[in-house]
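Only the coordinates and a few stated rules stand behind these numbers; no lab work does. The model shown is predicted, which means the values in this text are computed figures rather than measured ones. Cβ atoms are built from the backbone, for glycine too; each structure is taken alone.
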Structure P
Amino acid sequence: MHITFTAPPDLENGIEPSLKLTLYRILQEQLNNIVKHAKATAVRVEFFNQENFIRLVVTDNGKGFDIKTIKKGMGLDNIRNRAELQNGTAEIESHPGEGCRLTIHIPNNN
């Protein structure tokens, strides 16, 4: 699997350690989901520092799934819960045969 990682060089500056850990754990969980379920050959990880928000976008070219019919698993629940604990949101977009896109928005009050 080929992973492309994009982030501004100063991304870590001004981010609370607890938020860094949350972002790390979310990324870890999503990469685990991709390895276990997606059969992806390419993954793109992008971090953006937008005014008072950190945005994490993880996109894969795997087999995708129907969000409406997928059995809720602990992995996706963990991602949502971690984002919500930081007053953020987690949005998952996927369709069968079209891969998956996870977008995380979390306030960065520094």
Structure Q
Amino acid sequence: MKEYTILAFIAAAGAILLDIILKTRLMKNKKFWVFWAVMFALIFIVNGYLTWRPIVLYNDNFYLGIRLFTIPVEDFIYGFALLTMNISLWEYFTRKIKQQNSPAASQKREG
């Protein structure tokens, strides 16, 4: 069983589902995809160094064995999930705070 592969895909599906549930619409946002391209490059550099050295080792029994140079594909999928979940939560709570601090919300509290 390829546990890392399964967990990475579950995390990515969960991140996309969270985006849908919270209505943050990251998947439709061009800025998100530009950000992800930058993060992909940074992950490639840092993770590439760590796996090339090899400082970080992977057991072939736990992932597919597909690599982009020295980096398992699952690392990119899992990185996508982590970033997407965090940004979705950030956007959701930022929107909530802005709504609570809006003039309309202030009038409702006063009246």
| said: When helix-only ellipticity at 222 nm (-39500 (n - 2.57) for each DSSP H run of 4 or more, over all residues; to 500) is computed for each of P, Q, which one produces -24500? | reply: Q
| At a computed 0.8 (distance in nm of label points 7 Å out along Cα→Cβ at positions 67 and 91), which of P, Q | P
| Suppose you compute log10 I(q)/I(0) by the Debye sum over Cα atoms at q = 0.11, 0.15 Å⁻¹ for every structure in P, Q: which one lands on -0.47, -0.73? | Q
| said: I have 43 for relative contact order in percent (Cα under 8 Å, 6 or more apart), calculated from one of the structures P, Q. Which structure is it? | reply: Q
